[in-house]
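Some structures to go through are shown next.
Coordinate-derived values only; no laboratory data. From a predicted model like this one, the values you see are computed outputs, not experimental measurements.
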Structure P
Amino acid sequence: MVEIAVLLVHLDGEIIEASQGAVDYLGRCVGRLCCEIVRGRTPSRSRFCTQECPKKIAASKNPVCATTIIRDRMCRLMCVRLGDQIAITVLPTRFEPVIEQMTAREREVLALVAEGQTSAMIAQE
């Protein structure tokens, strides 16, 4: 059974608490910057996690939910503001073997579809 990784992050990006699942998956976390530990990437491999994430999440009224690649595993990431902190959950998905079997173009198309592009828009690229 996979334990969910849960991080509590201050608005400056510093991780202030980490569940045992987070330590098992991400290593020593507390006292370090979230973007340096999580290092999430989109399915098309562009950078998802940045030093500005906590401020953007704090400014948003909605949680951030995304499928990201963390430590070479496809994960479901959810970030929610809790007062002056951000709660982050990371749950590895069971779909990574399918992603690994895809060609670079197939992964690119999948990422574009996930971003909301239509088949016609993708075909023009």
Structure Q
Amino acid sequence: MFSGVSKTPVAPEGSVHYSENQVTLDLKLITDLNEPGGSVKFEITQYGEIVKILVINSEEDGFQAYENKCTHGEREIEYRSEDKILRCVSFGHSKYDLDGRVTEGPAPAPIKKFFVNHQDDNLIISLA
């Protein structure tokens, strides 16, 4: 297995809309989030900078969103639903709990967690 490669599916084209510090996901188009344990990743451009985001559907807490960047080497993270953790895809495998706190590995700080609001068939993620 290669280190540094995320297996997280990318959100389908047309399912992600960004406007004024807010991302709206169309859940009708994102089947990977239909069941607990699912996850998707995507990128948006905010103030000229690319922001990578990971969205998960956890059994306990429902939909959660995080900046998709390990605080150690800035590699992507992925949701490990069987372990109920987030894990860096790099060799060091920093691990985070679902609140974004470091639980293991070389990461020096928590990952950023975004506020998520589930409205009908949409997820609204606040980036502010």
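Among candidates P, Q, the computation of Kirkwood radius over Cα pairs in Å that gave 14.6 used structure Q.
Computing helix-only ellipticity at 222 nm (-39500 (n - 2.57) for each DSSP H run of 4 or more, over all residues; to 500) across structures P, Q gives -8500 for structure P.
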